[in-house]
Structure formats: C-alpha cells, structure tokens
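There are structures below to look over.
Please treat every number below as a calculation from the coordinates, not as lab data. Because the structure is predicted, anything quoted here is derived from the model rather than measured. Cβ atoms are built from the backbone, for glycine too; each structure is taken alone.
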Structure 1
Amino acid sequence: MASPTSEVTVLIPTLLRPLIGNRSTVPVSAASAVPLARLLDDLHEGYPVFARRIRDETGALRRYVNVYVDGEDVRRLEGLSTPVPPGAEVMIVQSVAGG
C-alpha cells in the first residue's frame, strides 16, 4: 500500500517566479497538517523579496494575493490558520490591476 506524500506542492504565479528561482512549483515538506502561515514561513526562507510580495509587515496576506488550498480560498476558511495536509496543493494567485 502506497504511503501518502509528505510534501505540499505550491504553485507559483508567473510574476513571482523570478523571486523564487524561476520555479513554477515548489515542494514543501509536511509530515503532518500544518497551518498555512507555517508553510509560507518555510517556503519564504531564503526568499525575502518573495515573502514581502505575499505578506505585509504584520504577516497578513497582502490584499491582492489570494491563496487556495486544494481549490478552496483560505480567506473563506481559516485564513493563515488553515491547515494544509500532506499531499495538498497550494496555489498562490497575485491579482494584476490595470487601467
């Protein structure tokens, strides 16, 4: 019987890829469910500019950044406290405005 994956796959939007090594996906280790905030802390380690584009000075998600865990908007769940289980897919979406 196959064991569940112990990684979370984070999908990186095109505009942010240069800030995280030009990667479209980043695996993050997760042996058990962790809060989204902790997963982002692990992801941001070594990429401070990327981190500042996702969260503001208080640690909250920036207004124009949406994060989905397995297709569910975390703002409609538990925000940064949303549990992210091993094998989940986290998608970061940065809104682009124009005029």
Structure 2
Amino acid sequence: MYVTIVHVSIKPEHVEAFKEACRLNHEGSLREPGNLRFDILQSAEKPSQFVLYEAYKTQQDAAAHKETQHYLTWRETVIDWMAAPRQGIVYQGLYPAVSS
C-alpha cells in the first residue's frame, strides 16, 4: 500500500471554501480504481490546519491520481488559499495488508 500524508495550512478566511474543494476531490478520488482511502482531517485545535490521508494500492495508482481532473481542479482552486506550501510525506502502508 502506498500512502501519502499531506499537511496543509490554509488562510483562515478560506477554510470553508477549502473544505468544499476537498469534499469534491475526496469524492472523485474514491472512484479511482486504485484508491483505498482518501480521508480529509481538520484540526480541532487549529481549524486552518488539515491533513489529507491518501492510500493507494500502488505508487502508480497514486501517480495516476495526480492526472485526474478532480485533483487538477482541486490543486488550482486551493493554491492561493494556502498559508504555506503543502507538505506530503510518503509511507509504506503495512496493515491492513492489501491483496493484489
């Protein structure tokens, strides 16, 4: 399993719009054939801080995600709302195990 955890800091005035843009990207991502999870998390303590948990069967599936229209639309929509560049960290998912 190929997992990316993305940390995003949003300008406070764009939090609600960011959440809506993420909902649309989330819905499209769940329809991708290699997608296992696509969670959007908002900090309870700092509402302008978000974590995106993206799990795909393979690295190729994750790369294909970045070519989808819903991702490209999300990226262009939210870029100016970010207080700092987003930071993605890649992990190898161990459990639950993914069958091929």
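List of remarks:
- helix-only ellipticity at 222 nm (-39500 (n - 2.57) for each DSSP H run of 4 or more, over all residues; to 500) derived as -4500 - corresponding label from 1, 2: 1
- When mean projected area of the Cα convex hull in nm² is computed for each of 1, 2, the largest belongs to: 1
- Computed 15.9 for mean count of other Cβ atoms within 10 Å over residues 62-69 - originating structure among 1, 2: 1
- Ranking 1, 2 by mean count of other Cβ atoms within 10 Å over residues 22-29, the structure that comes out highest: 2
- Relative contact order in percent (Cα under 8 Å, 6 or more apart) from the coordinates reads 45; which among 1, 2: 2
- Identity of the structure behind 1.5 (criterion: distance in nm of label points 7 Å out along Cα→Cβ at positions 6 and 38, calculated), options 1, 2: 1
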